[in-house]
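Down below are the structures I want you to see.
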Structure I
Amino acid sequence: MGEGASAASAERIKNYGELRVYRGAFEAAMRIFEITKSFPREERYSLIDQVRRSSRSVCTNIAEAWRKRRYEAHFVSKLSDAECEAEETRVWLAFARSCKYANSETVADLDVVYDRILAQLVTMISSPQDWAVPAGVAAKRNR
């Protein structure tokens, strides 16, 4: 089972930075940042900005989802946004490969990474009740 398989796993995780899906998305975004440094200058305000933005947005949406765990629908909505941003990132990477800015091996490797991220997000979306935190419990944890 995935990361969202039980309430006990959610109980042990104290912040979004401890989530495997967040850490994987963050590492992928940093790899993309490094790769895009070598892209042509004329892509600065298009492909480079877009792929960096979407890859970073996966992380920010996971972080926002974590804070929205009191409300299952909001939690799922933010994770769904992260899922969409992950897929958008894959499209931008496909453009980078087709334009020969990134080699096929690098893009294929990142595609596998994003497959894993998407699978983890889908697992969490499929069982939001395992991640939900009653309002009173969250307030006590944040003191």
Structure II
Amino acid sequence: MVRDIIRARGHQNISAKHRSTFQITTEHTITKRADCIIAVSADKGVSGLSKEFKKAAKRDNVTMTLKIVAGTRFEVVTGVGCNKLTLTDAKDIVIRKSNFVSDRTLMINANKSAVDFDRELIANLSTPEDIVIIVEIIDQVELI
């Protein structure tokens, strides 16, 4: 298993209403229009993930999980990686329900977008508290 941890914070303008993506950003503030952002002040964008993690994420259809922990609430999202990921954006991390890839994309074909998150978790994310985000890849070879 390959794991990386992202540390971020909540923000009063987090609404999590986007239907196809969610985003974690290194920016410290957001407007109310940023309905896909679920965490701010992240300590890294996708380019800051470990080399080992990025190498594993670029394999077609490798399974990834992302766990967001805020206070006593958490959410787990599952999706896949692909060989088209560049993982070069220093500012953002984007998880997508679709298979669209940009330099900010970490995961595609995710089972959840921002609007699908538990609303009590979103209430926690809309406070300036610490948030921990854990991304993992289980190497299929390890399971054999």
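So here's what we get for this one:
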read-out: Highest-scoring label, criterion being Cα Rg over 2.2 N^0.38 Å, among I, II; value: I
read-out: Identity of the structure behind -23000 (criterion: helix-only ellipticity at 222 nm (-39500 (n - 2.57) for each DSSP H run of 4 or more, over all residues; to 500), calculated), options I, II; value: I
read-out: For 5.1 (distance in nm of label points 7 Å out along Cα→Cβ at positions 40 and 72, calculated) the corresponding structure among I, II; value: I
read-out: Read-out distance in nm of label points 7 Å out along Cα→Cβ at positions 64 and 96, computed value 2.3, structure in I, II; value: I
read-out: Highest-scoring label, criterion being distance in nm of label points 7 Å out along Cα→Cβ at positions 88 and 104, among I, II; value: I
read-out: FRET efficiency 1/(1 + (r/R0)^6) of positions 56 and 128 (r between Cβ atoms, R0 = 30 Å, to 0.05) - structure with the largest value, from I, II; value: I
read-out: Label whose coordinates, when distance in nm of label points 7 Å out along Cα→Cβ at positions 24 and 120 is calculated, return 2.3 (choices I, II); value: II
read-out: Structure responsible for 1.8, with distance in nm of label points 7 Å out along Cα→Cβ at positions 16 and 80 calculated and labels I, II on offer; value: I
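Every number here is computed from the coordinates shown, using simple stated rules; none is lab data. Every value quoted in this text rests on a predicted model; they were computed, and no experiment measured them. Cβ atoms are built from the backbone, for glycine too; each structure is taken alone.
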